[in-house]
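Multiple structures follow.
FYI, it's all coordinate maths here, none of it is from the lab. Fair warning: this is a prediction, and the values are worked out from it, not measured in the lab. Cβ atoms are built from the backbone, for glycine too; each structure is taken alone.
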Structure 1
Amino acid sequence: MTGKRKICVITGTRAEYGLLYWLMKEIEDSNDLELQLVVTGMHLSPEFGLTYQQIEDDGFVVKHKVEMLLSSDTPVGISKSMGLAMIGFADVFADLLPDLLVVLGDRFEIFAAASAALVCKVPIAHIHGGEITEGAFDEAFRHSITKMAHLHFTATEEYRNRVIQLGEQPDNVFNVGAIGIDNIKRFKLLSREDFEESVDLKLAKRNLLITFHPVTLEEGTAAEQFANLLQVLDELEETHLFFTKANADTDGRIINEMIDNFVSRNADKAIAHTSLGQIRYLSALQYMDGVVGNSSSGIIEAPSFQIGTVNIGDRQKGRIQASTIISCSPSLKSLRKALLRLDTTEFREHIRNVKNPYEFQGTLAKIINVIGCNIGNIPTKKTFYDLADQVK
């Protein structure tokens, strides 16, 4: 018995793992904390690259694997996957008996984990609460996780205020900035030559990184929206296209099949990866002329590289955005206009001095300090902080 406080961290996607990487390292290196790492979701799927193997290659010990993904990205399939996840996480928490569960974001895997932890009376620390993404059902999952959590680490002051508006005690809500920005400063990124070798495609005069996910609160729009994007991208000259594939969301397979077909027809200028991994992804950003799609990374991390983002449709609608973001609809006309603006001298000059609203100093250190100060003293019973009571 070490006497260390047990911190259980759950990850279900490649992007989420990359964001949590250095936080898990800090927990591992702590004299007072013990890391209990649990992987689930896409990490365990051959279709999405069995990325748990990369986690183990990075030196982490995986305490448990929670199998949950069915071979289906339909609403019924995902609902059943959530049920399997809750069963698996119940067994995990009974075995590990963590002192604190740390989760990030808003995906259905994390919602299932938080639900099981709530019933098992495991206190929860939630990262990236209070944000708005009107086009995805992740929006509801995120706010639901907030109501189940006990410690909150938000990325901006506006998001902190929203978590408090949801009834959370102000003393338990900490504005620390985006954890991914801290990671950029810690990773040793790849040189241009090493990056090109790692992805097997040379950088061109112009380069774009594309990540497009289904807008899960819209019915059957993925194929049409993505077809428009591919058509516009195909019209670009002297441009190389670096695709990362969609997550295990409703209709994600449709997008991934369309990517494969496009790349097979355009092998001279396009390449696709199921998972670039955090170092290659961040390395890519430093050599790109822009990010295109509807991923949160184009809004949160990309501005720190002083590159523009074409943000398509409603998936990220509601997030705080730097002026490096060009938002557009998924129509052909709007996409062409946005990509044209991305390449103008005026826009490139503008983004050189834009401050990323998600960038703070010492994000990870603040999270570790709060966890260390509160661990063991978190009551599982919560009281609702009512804003109306504060103005009486």
Structure 2
Amino acid sequence: MFFKRDLTHTFDRYSKFPVIAVLGPRQSGKTTLTKHYFKKHVYINLENPEYRTFAAEDPNRFLKEFENPHGIIIDEFQYVPELLSYIQVAVDEKKRAGFFIITGSQNFLMNQSITQSLAGRVGILTLLPLSLHELKINHLLQDIDTTLLFGSYPRLYEEKFAPMDLYPSYIQTYLERDVRQIANVGDLLVFQKLMKLCAARTGQLLNIADLATNLGVDQRKVKEWLSVLEASYIVFLLKPHFQNFNKRLTKTPKLYFYDTGLACSLLGMTTIETVKFSSYRGNLFESLIISDFQKQYYHSGMSQSSTYFWRDQNGRIEVDCVIDRGDALFPVEIKSGETLSSSFFTSLSEWNKLAKSPPEHTTIIYGGDKNQTRSQGKALSWKNATEFVRQLYDV
């Protein structure tokens, strides 16, 4: 089954590059999408040990062996990153647009190699799990609690997995394959405990010391492992916005998961009822919306997210999200409640006074079904926030 993906439209723009790199977590749909869009390209997966050995031992012959008039897709490219230098030579000789398509599920292994070897020759895209817009257009978007529990990995919907079956297997595979390859993690049980601790802290300020204490390891190790989780698209850190408006600000980032289904599994949630009545529900909903903003950025081909949060040092005023478009700031408050309340606008109204920002730039995204416009700003149903960032940037 092929799901409609927003990145397909971005391919139309990026196909001018001789090399297109598609990065993202395992099972986010990179293989399906690239094979569907580049139908005439030869497909090679370096997960295959035979191909991997061939590419590593004789890269020139490997590229010539699978040469095709239309091009080649090389999947899981991080296994043989030295191929990049040979692709560079081939690109300079052929100069054909969209000839090489490379995919990878490890960001920090790939990006450094790509930018050094293929500067000016490569368009780098990121494919994350299904966005709310993609769930919507594929008729997969359900109620809040079901969406939080099921998450957004395409395989779950394609093969009709129960979350309790898919996610534990995904986590185990991730630990045994990606974590061991990316970093020298001696005790995978401790690393898995870190993942569970992070899930319990999603939507909160990152506290390295607290994580280190709970794990019984030093803070340097926690920072290293968090980098692994970031590099493999499990978590991301939302930075505080730098403009202080004469207020002392927190400098600590907030922690989020790209996928709430994965976070729910790590928290031991297996039913919709456990999500509905969980003390983590509000934080998971916030993570759902913030991660969807990231997806809207990346799936539109924007290389860098301009999403932040704002919080004064004592926590009296906090704004869940501030989108910095360059010419204006757009504050967003995220509330899981299904009934709109005037109190939802309290922090935003105070922030608007400090920032001298107009109410029309202010948005509440909440768990209800109806959109409203009030004097303090607009309220948007979470189901209608699926293109919020894209519309701000008109993409």
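Please compute distance in nm of label points 7 Å out along Cα→Cβ at positions 269 and 301 for structures 1, 2 and give me the label with the greatest value.
Comparing 1, 2, the top value of distance in nm of label points 7 Å out along Cα→Cβ at positions 269 and 301 belongs to 2.
Determine which structure produced the value 21.7, 67 for Rg and Dmax of the Cα atoms in Å, calculated from the coordinates; the candidates are 1, 2.
2
Which one of 1, 2 has distance in nm of label points 7 Å out along Cα→Cβ at positions 101 and 381, as calculated from the coordinates, equal to 3.5?
It was calculated from structure 2.
5.3 is what came out when distance in nm of label points 7 Å out along Cα→Cβ at positions 181 and 349 was calculated for one structure; which of 1, 2 is it?
The structure behind it is 2.
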